[in-house]
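In the part that follows, the structures are each spelled out as structure tokens.
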Structure 1
């Protein structure tokens, strides 16, 4: 079985839709290229994903004895987490719901052959 290093980010207070846009940029890229993309992309999700990528790289190096220079982003996906429901007062006593969405992000790194 091929070795892989995983890292999870759960309950991130950012919409899964916003995260998936950035994940599409780094999928199947080498980790150094992925890190450069995350550092230079002006999206809110980049901050979360940069930290997650560093964690996955550390897992690969320390737990699985993988060579960091040969790693690439094999899998990355986001699932919706629980939604925080809030109320916004509106005209004539009405209340509108605000949904504060959360995300569960998974990042899988593998070594190139």
Structure 2
């Protein structure tokens, strides 16, 4: 799966990036978009997605190094902006790990105590 001249691949995140599906955005720049998850697993559950359609972390390459760092810095920024004292970031990579949308995304979870191990 990769993008084309028409834009991001046809996943729900591609449709959000193209403006076909609305989202409750909390941050946007030239590289990524952060928005509230529609099925939150914590009081605060945000998703940070790259505008470039990288299917998963496992499929990211050296050319994505700066983008990956940017996604994590944005995750920390939106967590701070939401007033989270602590938060968890999760990147599921592959169906066996629980990835259901094959467009790389960082979950930012907070607003409650988190258990360990997570699952």
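Computed from the coordinates by the stated procedures, all read-outs in this text should not be read as laboratory data. Computed from a prediction, not measured in an experiment: that's the story for all the values here. Cβ atoms are built from the backbone, for glycine too; each structure is taken alone.
Among the shown structures 1, 2, from which was the value 7.5 of mean projected area of the Cα convex hull in nm² calculated?
2
Using helix-only ellipticity at 222 nm (-39500 (n - 2.57) for each DSSP H run of 4 or more, over all residues; to 500) as the calculated read-out, with -11500 as its value, let me know the right label among 1, 2.
1
With distance in nm of label points 7 Å out along Cα→Cβ at positions 25 and 89 as the yardstick, tell me which of 1, 2 scores highest.
Numbers: 1: 4.0; 2: 2.1.
Going through 1, 2 one by one, distance in nm of label points 7 Å out along Cα→Cβ at positions 25 and 89 peaks for structure 1.
In terms of mean count of other Cβ atoms within 10 Å over residues 17-24, which of structures 1, 2 is highest?
Checked 1, 2; max of mean count of other Cβ atoms within 10 Å over residues 17-24 sits with 1.
I've got another one for you. Given a value of 28 for relative contact order in percent (Cα under 8 Å, 6 or more apart), point me to the structure among 1, 2 it was derived from.
Details: 1: 41; 2: 28.
Corresponding structure: 2.
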